[in-house]
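What follows is a set of structures for review.
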Structure 1
Amino acid sequence: MIDPFYEKFVRKLLFRMDPEDTHEHTIHGLSWLSKLRPLCRWMHRFNGMAGPQPVRLFGLDFPNLVGLAAGLDKNAECLPAFAAMGFGHVEAGTVTPRKQPGNERPRLFRYPEEEAIINRMGFNNEGAEMMALRIGRSMPRKRRMIPVGINIGKARSTPLEDAVQDYLDCFRALADLADYFTVNISSPNTPGLRKLQEESYLRELLGSIQDENLDRAKRLGTEPVPILVKIAPDLDYIQIETLLAILLELGYDGVIATNTTIARPGTFKNVKENGGLSGNPLQGRSDKVIRFIHRTTGGCLPIIGVGGIMDVASAARKLDEGASLVQLYTGMIYRGPALVRALVKGLSEQQG
């Protein structure tokens, strides 16, 4: 399921450049497209076909099953363009309270034969205040074509014992603009971040965010903002079970499974680059985690499945394992933007 024009011409051209330079040029072009509002709305009507019926989840209506994972549009520069491609939702970020440069370059590596990427970006972003300004201008609630999620994290310089404040600062800066939040405690590229998945940190962090959410809702007389947690594929099943129990206890709305992996399966066993591995090699582990979450919770905790989606079959497997929606990123790098519409159409036909 590769667009022949993309495969023969566009991808070859893009892959001649440094991966991060390609990313920056792509974001620049999509940012320009996002300013052409009438064109984006027309493209959205063409590409953004709905399924047999919209998916109702977390109190939100998703026009189709396919979303953009966090990491591609870190600063919410291209939301209308991604809606125009046909995505049924888009997740911006990961954003931190203040601007930070991320890790040193090179920090993004392609592996075309395996259709995989290793990244150690390190939450490079322009900060929550700048993201709020951009979303307010480009995708205000009254003109929003699709739900917008915001993925939040802690700054590299923030000690773990102070991490709660970073997440709260992001929540407060963006709560009026987010259709849902994702708490990112699973990126392998911010030192120590994954320790926040441990029970000793997790309960305080997630409890504090949910308390803030409920207090805000009571103060404003509104519904709480849906909040999900994105987890690592490298947790063992006991760790996942503990995490799920806390999510259910605190009334969280769902889980995103999974982030990138620090494992190096198969041909990657001799690859020395540090960072999170995404794409085709992640597919199997992600599917297993989704299956475990669905069975452990009896299907009462909604799942967004992400990791290794390259075609309709791999997306459908995540739905079969228990996911309610799917997200992609690396698949689009290798298969092109036409993959979005193909997934939406293919999954819709399977549902129908």
Structure 2
Amino acid sequence: MENNKLVVIGAGEFQLPLVLKAKELGYEVHCFAWEAGAVAKDEADFFYPISITDKEAILEKCKEINPVGVLTAGSDLAMPTVAYVCEALKLCCNSYEVACRCTNKYEMRRIMRDAGVCSPFFMLADANTDLCDDAIPYPVIVKPSDSSGSRGIHLANNREELASAIKQSCGFSPTSTAIIEEYIQGNEYSCECISYEGNHTFLAFTKKFTTGAPNYIENGHIQPDDIPEEFKDSIKSTIFKAITALGVTYGATHTEFKVDSEGNVGIIEIGARMGGGCIGSDLVYLSTGKDFLKMIIDVACSKAPDLSVTGTVHKQAKIDFIFTEKDIEKLEKLKSSNPESIVRISKFNMENLGKTTDCSNRVGYYITI
């Protein structure tokens, strides 16, 4: 390998599989992140304790490293930095403009609407927004316009709840803004895709489970999905149209959407990165045999993604997140009754037991097949 230096932005638990895959493929891995929670630090060849949002400092260091590619796995926060560095070094990536667009929920909605992708009612709000608008179709979902990880999400059924929800959501937004969206009916799913030179390839649908109202924290994912076959082509077509409208040409996309009983699809949001919560790093490989991690490394290094089946295709791949004592009891029963189904159990942060408020402070997880 002529130039085998690869930069990974982020070093948390969900970046660790990416670092390990890169090492397996023979890359020299350079990792950037704060030391706190940097579980991939010891696996990387080189570690730099620099914030993943400090794009200028990371760029200067990358000029010294001269990597063949720069990427991240499931982090919205890291995407603008990845694109900024790649543009400056003329490496393969979506543009910085696209990366910023795909981390701003309001801009995303606006662009999809203008491209003719079916969109629910939405509007931007802050602490001073007049809530007397009779067009607001309650119930609505309120979330920070530029945050992730299920932080600051609320369901509002009336004007009073909406005012409170906006205040709380804005507290999670770097720009102190929130997006108000019409509540979309139906079961929730995500679509995992890989793109190269503007061509999009479908990999998998994921059925998603959440805690429901009012905060909708993700508590599990499963592949394959249970979407009726007759709806799937239409859903893929809608998602590809949305991805193209956003300007995504390279790398992974993770599209969250809902489908009602008649097949009507409502896109919730699109991330120009792998699905977090082990969807991209683990579930796709376990359920399809296709190495999604290798794909995003290939694309970051200006190579067409390898779409071949290289692993065992399991009937089911599932992740369950730990929130409470009952969740731990469920895992303990599984250890006794069907231990061979368990692929991995994470470390547990027991101080979060019964106190989970978003995806960043869940207790832990386990993956099964």
Structure 3
Amino acid sequence: MRLRTAAALTAMTILGAGTAAVAAGRYASSFALKPSRDGAEPEPPLTVHAADDTHVTLTRTLASARPGVYGLTGDGVHAQVGEITSTAPDSVTRRLRHVQRGALKPGAAVRLTPQVYAGDPREALGLDFSEVQVRGELGLLPAWFIPGARDVWVITAHGLGTTREHSLVVVPALHRCRIPVLDITYRNDPGAPRSPDGIAHLGDTEWRDLDAAMRYAVRHGAQRFVLYGWSIGATMALRAADHSPLHNRVSGLVLDSPVLDWRSTVREAAANHGVPAPLLPLGVRAAEGRTGLHAARITDSADPARLRVPTLIVHGPDDTLAPWGPSRHLAESRPDLVSLQAVADAPHAAMWNRDPESYEEALRRFLTPLV
């Protein structure tokens, strides 16, 4: 009897540990598979110390002291901040470029985001656009179409923790080049259909929504297109260029902060949200089980031998979510097709924010021979 009791207690302990491990893995994986709209790389909230028509003073942190142009968002407010004008031991003052919504009031809690603009292209940029519907395999996908004179379109796909508003940072530069832009949503975005399991697949299934956008573009006059993605949007672009029946219409790729090693991104997303290091491997295994991903999945499209078109990669060594080593490897392996623009001191998917002028000049040089 004592032996049976001991065996039962041991089995219950093992089952309990197994259940806890499964729960811990699901929790750790959720930060990549169900990313928060607060951003893929969370930062501590900032307090507005003071604000006037031209400047805003914020809590001093590593994030608030980064150079560049960022969105500043909080409850009922969205603004754009620029260069740092002064610092103090506990605060930093930045140029206030524009308050798009609400008001910045002392004491308000805000956060910096690479998503500089809020609203549609007319509200945010003063540009004419059409709200269109792309028919994907799960249903209708809302998209913004900003017209241009050329027959080569740019199709944009945002990344983890952002929305199609993030893509608006490059729309003015594309508009100056007279390039039509189709700025898409995809499964699990606000207003778009949910995936059957309700989680992200890090580009492995989402690319089919980008493929649907390519088919929409052809039906509406595009002869060719450049696929432009951030984060997993860049992963989607690579997979669409590799697997889409319309791959021969792809003129080029622009990959900003691409996720080329999904396992590293799952680990880093969890670590950035405070998940202890011993639980990170459980998060990767849970992501494999929940999505059907495996080691070579997704990364096969980043095989240098499979690249067919000119590609601009904009990435930096300070990205803590998508390691830039694979980007550097891809560029070094295919110098005939790949240009790498390295950007220092910029978080994930914030390469434009660090230095908009340099970014847009590199983009202009890349796109000119393609359009």
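FYI, it's all coordinate maths here, none of it is from the lab. Since this is a predicted model, take the numbers as computed values, not measurements. Cβ atoms are built from the backbone, for glycine too; each structure is taken alone.
Quick look at the numbers
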quantity: When distance in nm of label points 7 Å out along Cα→Cβ at positions 273 and 305 is computed for each of 1, 2, 3, the largest belongs to; calculated: 3
quantity: Rg/Rh (Cα atoms, Kirkwood Rh) derived as 0.95 - corresponding label from 1, 2, 3; calculated: 2
quantity: Given 7.5 for mean projected area of the Cα convex hull in nm², for residues 257-328 alone, calculated: source structure among 1, 2, 3; calculated: 2
